[in-house]
Structure P
Amino acid sequence: MGSGAEQIAVFIPMYNCEPQIPRVLAQFDEETQRRFREIVVIDNRSLDGSAAAAEEALKTLTNVRTRLLRNDANYGLGGSHKVAFNECLERGYDYCIILHGDDQGDIRDLLPLLDRGLHREHDCLLGARFMPGSRLVGYSTFRTFGNRVFNALFSLVSGRRLYDLGSGLNLFAVRALSDRQWMRCADDLTFNYYMILGMVENRWNFRFFPLSWREDDQVSNVRLFRQAYKTLRFLAAFAVDRKGFLAADHSGRPGAAYTSTVVYEDDLRVAIGENAG
């Protein structure tokens, strides 16, 4: 349950990931489970059997606290990030890991960085599919090319070399999230695009690390050409007025709460006799 007083929590957002979520949770062997304070799956109101599959898989993790949350509305992928960030701030965690529930990324790619203590030296560690050392399996040449083009455009406009605009494995120092500026980011799949531009503008200390990444039975929610057009529009808006763009609320729900309901919880404090709180 984490080493010493350091509190690291893993949050796994999912939407219609019934076949994949058991595989994601199977990445956490006993030793890996003990590294973390808790593992939380956030179900963004899936329409398939994702919640039941996640609950059954969570029950097999017996060396870490686990929870399954169901968003009280469909908040999008970005909104699920906001649920996770708010949970970390409210519970006083030190670090928040986001691992997507579609089984494209692997938590084990991050473990060597934790072993080296790099999370303590940075505000954020960002998994990057398109940097040297990364391994892509089943990812189309067309999508790889498109992502590299957008990485280059964002790098040019932001003034910082960006290897990925948003993969499914990232770590955030909770102290860096305390100003809650991320609440203004879009709730959809572009959440990380807004985040990374804000990180550059606010001079976050972040670094990229290579990933192993695969596509097999995942169903993409990205409509490529529509997404590309939308992304180019907001990158242009950022280039014209960086501070004004980041100060605006892009969530579509200004001032709204991002609430969720506990569907399943296994709190090991009862089993190991820890004090509540």
Structure Q
Amino acid sequence: MATSPTISFEIFPPKTPRGDAALDTALEQLATLSPAFLSVTYGADGSGQERTLRLVERLIAMDMPLAAHLTCVGATRGEVDALARTWRDMGIRRIVALRGDMPGGGKWQPCERGYQRASELVAGLSRIAEFDIAVAAYPEAHPDSPSPQADLDNLKAKQDAGAGTAITQYCFDTDAILRFRDRAAAAGITIPIVPGIMPVVNFASIVNFSARCGAGIPDWLAGQFEGLEDDPETAAMVAASVASEQCRTLIDEGFDSFHFYTLNKAPLSYAVCRYLGINPPVAEAA
């Protein structure tokens, strides 16, 4: 591989001191790979916002490049705009702008006097500062979308509102990602599309989460993990291989950036990146 891909990692604010310690360990390992940024998810409830703010402050103190998430959930336009100005004043220039999901997984309910959809949020952020705005894209239909074409229409609206990058929902069907890229180009979508990669930390958990977010679990993938429920070491090797091969195929098809959903665990994402030729810098001999 002549040039290593650009990488970024998603993390979330831990809820416990034990989670904080585990994330510190993960960050120490991920930082050695010099990611373009770490994206920090954002909770819809007040406690989630406080945890996000504390984590953002930690990353700034560590001099880590970061992107802060913002959603339309549970807040008025004024409240979202105020938080965006806080991120701006803290020196953050990357934002991941999302409609977001309702707490507890309920049916989407826009907030009264809030942003109604992600494209409106992108437009609002663009008025506040010259943010580098990333948005979501869905190679497989979003659960709330009436059709794949509606997903493309939404992505085009977000691009037209000022988005500069689209990060996909994880998708284990690589051909679906390629078809989506081609359909997006045909629809006039010109911003870079960055595949989201989900190394399978726990297969049963991924199956449950995928059912809620609309990501398919191909039969071949289920077969890879069959019988490994009590063999985490082999499952981890399989997971690293699956994600690595997907990235390799996508690189061969012209993709040059990947966004890893780490679930605050570094080893699998780190292993995949090493497989792709992304290595920590070698210290010079004294």
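Values in this text are rule-based calculations from the coordinates and carry no lab data. This structure is a prediction, so every number in the text was calculated from the model and none was measured. Cβ atoms are built from the backbone, for glycine too; each structure is taken alone.
Numbers below:
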{"item": "Which of P, Q yields 16.0 [mean count of other Cβ atoms within 10 Å over residues 78-85, calculated]", "result": "Q"}
{"item": "Structure from which 50, 49, 38 was derived, Cα extents along the principal axes in Å, options P, Q", "result": "Q"}
{"item": "If distance in nm of label points 7 Å out along Cα→Cβ at positions 14 and 62 is computed and equals 2.1, the structure in P, Q", "result": "P"}
{"item": "Given 2.4 for distance in nm of label points 7 Å out along Cα→Cβ at positions 94 and 190, calculated: source structure among P, Q", "result": "Q"}
{"item": "Origin of the value -10000, where helix-only ellipticity at 222 nm (-39500 (n - 2.57) for each DSSP H run of 4 or more, over all residues; to 500) was derived from one of P, Q", "result": "P"}
